Each structure stands twice: as structure tokens, then as C-alpha cells.
Structure 1
């Protein structure tokens, strides 16, 4: 996982499992888009140390996802609820069924919670 969206998801799901300094530096890099130089200046460590820490953080976060699979489950749940919503909306268009409207409304509520 190297793209920003993937790294942001890893951070959202597992960032609190990192040590405080790791979390701050990872957040500065991924979420705030600071360069290695900017981070090294801010924390008083070398660019190489920042790079090494970011690599360790990525490995740790990816390892958590491999073991726990929370992001994979989240994305699958999101996909399935969207399919339910689409199916319910199709039924509404074809039949005007009020129960299908309720299903679509519940799907929207679930998606808002994800």
C-alpha cells in the first residue's frame, strides 16, 4: 500500500497502535504531506532517521492489516451496503415499493456511519 488513500486508511484504522513519536511523524508525512527535510527539521533528527521511521511505520501498519483485516472488512461492508442500496433503488423505480424505500434509507444510514 503506497498511495495516499491506502496510507490514510491504515493510519485511520491502526495509527493509535503506533508509538506517539511514530504517529506524529507518520501523520506529518502522510496526512500533512511534509517532506523528509521538513519533518527532520521539526523533530531534530536526520532525514535518514525520518525515512527509516516511516518505513517501520508502514511495515507495522501493513502488518496490522494483514493480521486483523479491518480495512478489508470495512471496504467489503461498504461495497455490499452500496449494492443493497442500488438494488432497493431499482425496486423503487420499478415498483414504487415503500419497503424498498426503507431499505435504501437504512443503507444510506449505514453508509453514513462507515
Structure 2
């Protein structure tokens, strides 16, 4: 369950940016190709944030679908639920991933003082 250590990293990043201000919500983007289970990440966040400065802060996960671009026919398509890196337009295998590998903290909401 590497999601637990990922939550620790999220807490470190947010703590640096929040500079002591109370955080109410944290938004993260997770690409479909990342080996991260969003529900597990949210559960682990509740454990990591308990009894800390982030206790009660909501972790919001925005999923980014995997998309590939074919080098042969130049078509860009989503890979779907079963990520096969094959062009659906021409069945070519010379493809590049254009999205789906993201993992980043995109924003945070701070409590009004």
C-alpha cells in the first residue's frame, strides 16, 4: 500500500505551501496509468491527516484519462478501461502517451480567517 507514503508526501508539499494556514481541501490529479488507487489514497489521507494540522481537510482526486497519439496516423485517442497502447484507428503500435501519467497537487483551499 504505497498510497500511505504518497499521502505523507502530499502532506509535506501542502505544509510547505500552506505556511501555517488551515487547509480545508486539497486537489490532486492522478493519471490513469499511475499505479495509485484513488479510493485507497483518500482512505490513507484520513489516516495520515488525523490529529495533524490537516485533520478534516478533504482530499479531492481528479482522474486524468490515458490518451495516446499514434506516430503513424497521428490520431489521438483515449485508451479506455484496459490500457492497451495500440492505436484504435490504425492498430499501430508506434504510439506516445500524451496524458495519463500525471500525479500532482494542483491546488488547495484555505480556511478564511
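Taking 2.4 as the value of distance in nm of label points 7 Å out along Cα→Cβ at positions 11 and 35 derived from one of the structures shown (1, 2), identify that structure.
2
Starting from the value 0.75: which structure in 1, 2 was FRET efficiency 1/(1 + (r/R0)^6) of positions 3 and 83 (r between Cβ atoms, R0 = 30 Å, to 0.05) calculated from?
1
So relative contact order in percent (Cα under 8 Å, 6 or more apart), computed for just one structure, reads 21; which one of 1, 2 is that?
Of the options listed, only 1 reproduces it.
Given -8000 as the derived value for helix-only ellipticity at 222 nm (-39500 (n - 2.57) for each DSSP H run of 4 or more, over all residues; to 500), which of the supplied structures 1, 2 does it correspond to?
Matching structure: 2.
Name the one structure among 1, 2 that Kirkwood radius over Cα pairs in Å of 16.5 was derived from.
Label of the originating structure: 1.
Bear in mind these aren't lab numbers, they're just calculated from the coordinates by the rules spelled out. Here the structure is a predicted model, which means the values were calculated and not measured. Cβ atoms are built from the backbone, for glycine too; each structure is taken alone.
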